[in-house]
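Just below sit the structures, each encoded as structure tokens.
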Structure I
């Protein structure tokens with residue numbers, strides 16, 4: 001197959017591993033910086049141009065789109081979809097997962113465990129909002145934040161009110177969630193590929209830090225999932241419509257709760273902690289899906305001609 005990987009940096013661990021895994025299995029790979037793509041949007045022959053060349057004849061595209069370039073990155077991914085290139089994760093699913101509020105609403109609608117979450121616009125509603133989520137301590141999240149940035153733990157009602165008022169004064173969209181104290185500053189990253197959890201790890205925040213992100217100095221270790229945690233991760237991925245994703249869970253007193261579903265999960269931490277070839281698993285799954293799609297298209301054409 002000829003595979004495109006949408007990544008702004010070909011030297012990133014995750015990008016390098018995907019290239020290596022694909023080439024090991026005999027595929028041709030091109031790493032493409034989405035911000036250097038420009039598009040001809042037409043119904044006759046949609047095309048993508050990259051550094052003066054036309055991108056064509058790709059069989060599949062792997063989006064590794066950073067949160068800061070979601071809008072343009074998903075536009076490029078949609079263009080690949082218009083050209084009938086198989087997307088490992090569809091553009092609509094990536095966009096859906098990047099909207100924290102929309103994700104929470106979709107997960108809640110399917111009765112997937114989540115921390116109690118509140119959302120408001122008017123400062124006059126802050127006091128009621130805090131009561132709705134069970135009072136302080138609470139976690140306050142910027143909807144546009146990523147890798148633990150823009151996430152604040154407010155330990156008292158007064159602190160929570162001050163932080164929320166400050167964010168609202170800056171016209172920032174935030175949501176307020178109950179603090180799962182019993183998680184002890186740790187979470188579980190479940191790596192889901194094709195409706196199965198293929199690897200998992202426990203991430204532990206450093207001393208005194210409630211955020212467990214590896215980018216914030218957290219550490220990763222192997223963990224054994226319960227059947228309920230495995231099921232929750234798979235269901236969350238399905239709700240988001242993602243073929244490949246990282247589902248972040250907390251162990252609460254009332255069972256596993258989903259914190260986030262990440263459409264471009266990093267491979268370095270999960271491969272190191274689990275000892276598994278996650279990149280190879282991703283490529284093998286993509287081969288299977290592309291072959292299934294080719295057979296389905298072939299059957300449709302046969303029926304049409306008959």
Structure II
């Protein structure tokens with residue numbers, strides 16, 4: 001099989017592991033910088049080019065699209081879909097997961113456990129928004145944030161209101177969410193591949209931080225998740241339409257609640273914590289499923 005991986009930095013652990021796993025199984029894999037790809041958008045003959053050469057003959061694409069280049073990355077994946085290349089994750093599904101508001105609405109529609117979440121444009125209603133989220137403390141999140149950046153804890157009514165008004169004054173969109181106190185500064189990341197949880201870890205934040213992101217100084221350990229948590233992760237992946245994703249959950253008093261579904265999950269933390277070959281399982285999924293023109297959305301949406 002001839003595999004294309006779209007990634008800005010080929011030297012990241014996750015990308016090197018995927019290359020290693022593909023080559024171990026006898027596949028040819030090429031890593032291209034997503035932003036250096038360019039397109040010829042022509043009826044009946046869509047083309048993708050890189051460095052003056054046409055990108056042809058690939059059976060599958062692994063999109064490792066960073067949050068900062070979501071718009072252009074999705075366009076490149078869409079072009080490959082229209083060329084008949086099988087995507088590990090489809091462009092439409094990546095877009096759903098990257099839009100925090102849309103993803104929350106889709107998860108809520110499908111009855112998946114979520115923290116109580118409020119969204120409003122008018123900051124004059126900030127007190128009501130805080131009340132909807134269950135009162136302080138509340139978690140205030142930038143819609144476009146990633147890896148814990150743009151996530152703030154409003155501990156009192158006054159501070160929460162000030163944070164909301166400051167964000168809106170900067171003309172950025174935010175979500176206000178219930179603070180799941182009982183979770184402490186830990187969460188669970190479940191790696192879903194092809195509708196199954198293949199690995200799970202518990203992430204614990206630094207002692208002075210309520211966020212558990214490994215990029216923010218957190219630590220990870222292997223964890224045995226419950227049947228309900230496993231089901232929640234699988235259903236969340238299905239809601240987004242993602243074949244491979246990391247589902248971040250908190251253990252609340254009313255069961256698991258989903259915080260985020262990540263379409264390009266890092267592999268270093270979970271592989272080191274669990275000793276599970278997640279990269280290999282991703283390549284195995286492609287071996288079983290990659291077929292020309294098998295994209296559900298055919299580059300639409």
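Any read-out appearing in this document is the output of simple, stated calculations on the displayed coordinates, not a laboratory observation. Predicted model, so just to flag it, every value in this text is computed and none were measured.
Given a value of 16 for relative contact order in percent (Cα under 8 Å, 6 or more apart), point me to the structure among I, II it was derived from.
I
Of structures I, II, which gives -9500 when helix-only ellipticity at 222 nm (-39500 (n - 2.57) for each DSSP H run of 4 or more, over all residues; to 500) is computed from the coordinates?
Here the read-out was taken from II.
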